[in-house]
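Next up, some structures in structure tokens.
No lab work stands behind these numbers, since they all come straight from the coordinates. For clarity, every value in this text was computed on a predicted model and none was experimentally measured. Cβ atoms are built from the backbone, for glycine too; each structure is taken alone.
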Structure 1
Amino acid sequence: PSYSMISLAVAAGPMVATYHAATTNSLILRTFLPVLRPFLEKIHAGIAVSEEARRWQVEMLAGDPVLIPNGVETRLYRDATPLAGLDPDRPRLMFLGRFEEPRKGFQILLRALPRILREVPDLEVIVVGGGDIGDLHQMLRRAKISWVDGVETTDRATVRILGRVSEEDKAAALAASDVYIAPNTGGESFGIVLVEAMAAGAAIVASDIPAFAAVTDHGQAGRLFGNGSARELAQAVTGVLLDDEGRADLIRRGTERSRDFDWDRVATQVERVYETVVTPGRKVVRA
């Protein structure tokens, strides 16, 4: 936010702000709002990437931004080749995020895994994201869950840790997964990786936080479970993995939904907003 305020202070001419934040009431922001108000008044139009981000902006800053989602280059994921070195016959679940950060929900997935493995014993879980791998090893050891590191080893284990990967390898890992799991507990204004996973052909299982409900069209393009519930997570994952026909339908609807977030479509909406601030007398067209 400080960089944004500096930009507003030094910039001249028509300005459009894009709002990504979605959080609870901020005492700090309310305290400094009188100081920030002159800078905020320089904004000619606003874009909120989700209803959650828009709600926060309206409540905290009293603005009225247009709702336009984040854009995704869906072609990169749709055309991705499944990650090499993985057994194509094993059912596969993928988690992406900082596993040490509680709001990413990895601990909820860990609690759900024993239930899932009773129904799908050959399951492989790919873990992608930053964090201390040693801490992750300890978490898995305490949960009595086997693991391997990287894709080079052919040893069989429940969890395969990839850690940080390139965008290309992320797309390849998503393309190799049957289900993408998003057990996040909050603090999300959107869900870009859900869109990426849909485009790559993975079925979505996600917590029912508002941001994920919106991206999945309120469960039409993904299976939602009660936020924080390991039991409901396990039921949702096993339900999707054991129902080939239902999973195929979920993937089809997810693929269709991902097109709503493709940059070709989103960019047109963004351009309309920018046109309103450079064309005198033009009103913002609601998307």
Structure 2
Amino acid sequence: MLKPDKRKRDGWLILGSVLLVALVGIADYVTGPDMEFGVVYLAPILLGAAVNMYYGGIISLGSALVGLLTDIILAHHGRDIVWYAWNFSSHLTIYLVVAFSFAGLLQSKQHESELARTDSLTGAMNARAFYERVETEIYHAGRYNYALGLVYFDVDNFKFINDTFGHKMGDRLLCTIVTVIKRHIRKADALARLGGDEFALLLQATDQEAAQVTLDRIQDALKAEMQQNHWPVTFSIGVLICEQAQQDVDELIKLVDEVMYSVKRESKNGIKYAHYAG
């Protein structure tokens, strides 16, 4: 699912590329057959390819067709259908190569950027990406006046799994935790592995009642998955409901971490809620 900002950006890129094809076509026609505009069509093609390969291909085809139409209207003297076919196919081939190469380069860069923000083992966000996301969400929560929830998970007895069954089993356990939690959160929420056996969850626009429904569901699902795999672990979970904007992300993470550790000190295998009003 595309984020709203990306959908908006892509929409403008598509609109801009279509309009630019039309403008280049008009300029191609007005200047006559003595001016070669083939390379100028690359501008809208690059705009389309910036969205993805599909739109890059569509704009490439559109550009080649507009160029062909311009050639036909200008009626080059002495040109037969073979010339038009060759001109169209050669331009289209070049356009497609440029579009697909450019789109592939952008996708590769985006993939590298995502890897830099992702925990390599579990596929969840890493700490850096999560802190940035929380900072952004704090801004939006303050601007639009809604609460948000921060959740801190710690796996009880994880060391026992590593020591008894080996690190591969421990890694499998961590990946399973992420898979289970992701099944029960929204696209707008964010899950991160902060390190070791500790995870954090951002619940967007969530009060305690909504957070409790989500976390009870997650806790039940995790319990069932642990029992199914015969993993003798439980979860200490701290929840901080932030009712007012607070700019210090580190302070909020520290507070929800303390809530989680109070569960771990008292009994483990439980959820504790706290409120932060700024």
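State the single structure among 1, 2 that was used to calculate FRET efficiency 1/(1 + (r/R0)^6) of positions 92 and 156 (r between Cβ atoms, R0 = 30 Å, to 0.05), giving 1.00. Clearly, the read-out refers to 1.
Figure out for me which of the structures 1, 2 the number 1, 5, 10, 12, 12, 10, 8, 7, 6, 6, 6, 5, 5, 3, 2, 1, 0, 0, 0 belongs to, where P(r) over Cα pairs in 5 Å bins from 0, in percent was derived from the coordinates. Answer by label: 2. In this comparison of 1, 2, the computed figure 0.7 for distance in nm of label points 7 Å out along Cα→Cβ at positions 116 and 132 is attributed to 2.
Source structure of the calculated read-out (relative contact order in percent (Cα under 8 Å, 6 or more apart), 21) within 1, 2: 1. Please state which of the structures 1, 2 yields -21500 when helix-only ellipticity at 222 nm (-39500 (n - 2.57) for each DSSP H run of 4 or more, over all residues; to 500) is computed from it. The value was obtained from structure 2. Structures 1, 2 were compared on distance in nm of label points 7 Å out along Cα→Cβ at positions 52 and 220, and the highest value belongs to 2.
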